[in-house]
Structure 1
Amino acid sequence: MRYRIFMKSLLSSIQSPDDLKKLTPDQLPQLAEEVRRFLIDSVSKTGGHLASNLGVVELTIALHYVFSSPDDRLLWDVGHQSYTHKILTGRKDRFDRLRKQDGLSGFPKQHESIHDAFLSGHSSNTVSAAFGIAEALKLSGSDHHAITVIGDGSFTGGMVYEALDNAGQSDANIIVILNHNNMSISKNVGSFAQYLSQVRSKRGYHRFKKLVHRTLAHIPVAGEPLERILTSSKSRLKQVIYHSTFFEELGFEYLGPINGHSFAELLPTLEAAKEYRGPLLIHVFTQKGHGYPFAEKNPGAYHAVAPFDPAVGLKSEMPSPSFSSAFGDALVELAKEDDRICAVTAAMKHATGLHPFSMEFPSRYFDVGIAEQHAVTFCAGLSAQGKLPVFAVYSSFLQRAYDQLIHDCAIEEQHVVFAIDRAGIVGEDGETHQGVFDPIFLSSIPGTTIYAPETYEEVALYLRRALYQTKGVVALRYPRGAEKPQTTLCAHSLEEDYCYQEAPNASCLVITYGRECDMVRKACKNHSNVSVMKLLRIHPLPEEVIQLVKTYRLVLFVEEGLKIGGIGEQLRSASYEAGFRGVFRVLAIPSEFVKQGSPDQILTRYHLDEAGISAALTSLLQEAADEGKN
């Protein structure tokens, strides 16, 4: 990739938004190119979200140039598009530790900077948050604004419309900037995406609305009202304001669509917005991956990247096998046999392994957009008419639909299968994305069944069991990435709810499930007198498991999830109630949000790696031996 050479770097002089304001408008395009160069060079080394950030460089610079953070509060939906914001607010020198343990977060976080107004690791929440912030500012006597940059993909989430409906009836200083780039992670779907495309494609001359007349007439540029300068340009009039829109019907003043890569359009529009009081929506269109040809051509591939060579781009390689692809392949094979099977995703076709299904069975494939609540109830509707819906969803995203799981699925025992991807530790995205809550909240719902396969083979088998041998709400949970070769515990018991390797004269039993089976196997290899059990159905707990626990004096349960309320604590409670009188220890994650780091680093942090499990086992055995001497 070729870069333009500048005589003097502007980016090196920017440590805060105050430094940015010292530049002239004519210098901003150079700064944008330097920021874009920095993003490509930096993210190519560390990995991270690239295409979304390249698309909002000019918009972010313009926002900080016109508004005054942190007095004006800036929010980002989804927060993975906030890298330029972080660069401009004094965090450029920390990008070598982006998304790494103890490093810079990939999302806005209030404890990281006073310029980060709100956390937004998931989508569709910031209009609600911005409205709350705007009302709080008003109550405090401030006339500053709460501003959220929200992608059109986030508008597939129903929470946005709840917030727009509420905020539009207020006089709060909230500015919603609709970043229209036609993308979520997968390409946007739905009637709202079509509506925005129609608005964007309008042509012709349009008069300024009263708002723009009133505000721009009082903003002088070089001694002349800004309104006169803009209205003198026919090319500007084509893009400034359109007639009544959906947003105006909700109570928002509407500006746009405007070119989000043009400072000539961004700056005057934002200046007008700054003078306005009340709810305002600015429609900005941008290109995801803008300025980097590889990302422009394939923004989906460059949404989240591992380290790569920016000069040649991502390598064109066949995708590596993963639990996601194993699930997707298994679902296709089952769907060939049964035309009742339907697949549902929330804007994650490729990431959840459903792309082959979408190609093979397009009429039975449903992408509902970023709308997990709707997805769950939609699946319940399919089930109510005799279909077999399978909703493939990340563990952390399913959290958003807890009420629908209970009310719309479980109470009436609708048969819906949830393929829970990214279960357990996910890693670099940090607290908002770790899949450590689903065993707790799913097992709290009556009638729910949860399977936790360890291998690809088990994914296929237990998917079939979930569809045909289990009633009601069924979850099949599996981790991100690939299976561990040659680490399977009890591969001979694939049709059972658990498998059990009994050691001669063993007084200690180690129990686990899922990815932790690999670590447990390694940790126990030097303990010949320790029995090992792998749970394949983790809820409801098999009665035979509880009875087996009673035959041991020592039990260690290893779990890649939260300890309080987790499967280990549930088994411990059930075992004691059944008459177990030995020592039952649970090794799991304490009651805290799991911070970013690689999965291996995080497992080591919580002693869930081989060394940690071995140490816990040795301690338990030694404690029992010492007690026996006494």
Structure 2
Amino acid sequence: MYGNHGKILQVDLSTGNIRQREFDENFTRKFMGGNGFVAKLIYDHVPPDADPAGEGNAVAIAVGPLTDTPMWGTSRGHMGFISPQTHLFADSNFGGDFPVAQKRTGFDAILIAGKAARPLYLLVTDAGAELRDAAHVWGKTTEETIGILEKEGGKGAVCAAIGPAGERGICFANVICGGKRPGAAGRGGQGAVMGSKNLKAIVVRGGKKTAIADGAGLKAFLKEKLPELKQNKGAMTTFGTGALPNMMNAKGLLGTHNYSRETFEHWQDISSDFFFPKYGKAKTACHGCVLACGKTVTVGEGDFKGKIVKMPEYETLFSMGSMLDNPDINAIFNGNHVCDLMGMDTISLGITLSFVAECLEKGVVTEADLGGRVDFADGPGMVELVKLTARREGIGRRLALGSARLCEQFGKDAYKYLYTVKGLEIAGHSPRGIREMSLGYAVSTRGGSHHDTRPFYAGTHPDPGFETRPEYVQKSNYFTTLGDSLSICRFIAEGMLEPPRVSGSMVKVVNFVTGWGIDVEGLERIGERIYTLERLINCRRGVRRKDDVLPWRVMHEPIPDGPSQGRYCPPEELGRMLDRYYALRGWSPDGVPTPEKLSELGLP
């Protein structure tokens, strides 16, 4: 079988049982890999009423047929689980070196269920797998844990670990992966799920090669496409995603002061095209990638002064910068590094802070109620709050709950300042100003994630309106789902595979690797099947049309100023888009996949 090894590893932490199962090409033709595999495994093995923190939940990690092939940007893995933030299906795509190391073990997917009686880590090699004691790394940072366990794992081992935040059950705890360029499975709280299972880490090491159908054809295609990729995404090599505050602010789409505004006066202070020349150290790349969009910086002030750390990505510059009215780039460097060491999602944490700051500002809650303060424009204070949250100390006990649960506790008008969908804080791509993101966030299976629907910035000015957005979102869902299943980096896919819909270029890549001879329609059908399966998991857990909603501010407060002034998504516009989108997807008016559609897709 080309592109996949045909093996899944299943681990029961409660019993210590480890077994292997095989799959054939029919399985890959239905679910591809990566995203599709984890959705199928979670659907099959996690009961609809499973507690996210209970034994019944599971963590699935999968790679795709493109992983560890000559195709650029394919050291990507995918992690799926039931989220402690949303109580729904969540998945996170991550890069670095871990996915290639996992692929070389010969296991395309790993499913971990149950709960260990004591802290353990899982070692997976091409000879099999074993559970090992993790008492010596429990309580340690991700950096410390990765260093120790990669040494124990032997040459070529790569570790994915939780930090103290995951051990303490912080709902937005994440998983940090080691290797030459660290990666993060960042959103939805998978770190807390692993922590609830007493699973500190997963270490992978192997030497198996991935067979592909037409290596010469793939290499010729890449040579042909390289100029296009450099033209479209070459800026990523220079400044990474950190330069996006410049573009976003210029379009009036940079969420500021808890999204009460969408322009930030001090945007230059948090945009890497301005700060990287001063603080930049080096470029870093995921395994085998030509873009090298990762960067390191030398911290200029604060606890980590003089230390070389990972440069914050755009989403962190947004959530810890403009959303908090914070121009202090060194505070963002420090806060981001604390999050990486402790294992926390910077998007959810930063937006939780900005939500609380506005609730204090508007008198919804008091300092006495919280046991502390959160203020806008206070970089050093933000760093201290990150530490308190990781330790669950003082006000950090409340912040660790995330903004959606805090909103329930605050009551009053707190809902007007909440910036979540389905309980997950929204990423930095404006659902008021970017019309497809209005619908895209609302219907995302993950909640406030920007990876189910991708923003089309070329179409943000002039305003494209809402009418054509359901078709756009439908096609974008297929493109992103397939990208996460293959599994390929968004920037590579968007730079050379003709987004936002499935194209002939993506078909060529799939056929070069798998030898299937599939066409665009057949590839789209796989994307539709996987995304529908994710929706089905959520529908089994109660999701309906009532849950496909946007924050109050997005639907009732127009952007107050800037180039996108006046834009918002009124409830009636969202309603019309939902009607059209559900019809396009073959779902009921209440947002449930119909029996006819499930039968057509070969789903239960």
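Any read-out appearing in this document is the output of simple, stated calculations on the displayed coordinates, not a laboratory observation. Note that the coordinates shown come from a computational prediction; the quantities given were computed from them, not determined experimentally. Cβ atoms are built from the backbone, for glycine too; each structure is taken alone.
For which of 1, 2 does P(r) over Cα pairs in 20 Å bins from 0, in percent, for residues 165-500 alone, calculated from the coordinates, equal 29, 60, 10, 0?
2
For structures 1, 2, calculate distance in nm of label points 7 Å out along Cα→Cβ at positions 253 and 437 and state which one comes out highest.
With respect to distance in nm of label points 7 Å out along Cα→Cβ at positions 253 and 437, the highest-scoring structure among 1, 2 is 1.
Taking relative contact order in percent (Cα under 8 Å, 6 or more apart) from the coordinates of each of 1, 2, which one would give 15?
Value 15 for relative contact order in percent (Cα under 8 Å, 6 or more apart) corresponds to 2 out of 1, 2.
When mean count of other Cβ atoms within 10 Å over residues 357-364 is computed for each of 1, 2, which one produces 18.8?
Label of the source structure: 2.
Quick check on the output: 176 is volume of the Cα convex hull per residue in Å³, derived from one of 1, 2. Which one produced it?
Derived from the structure labelled 1.
If you rank structures 1, 2 by distance in nm of label points 7 Å out along Cα→Cβ at positions 125 and 565, which sits at the top with the largest value?
2
Given a computed value of -10000 for helix-only ellipticity at 222 nm (-39500 (n - 2.57) for each DSSP H run of 4 or more, over all residues; to 500), which structure among 1, 2 does it belong to?
Working through the options, I get structure 1.
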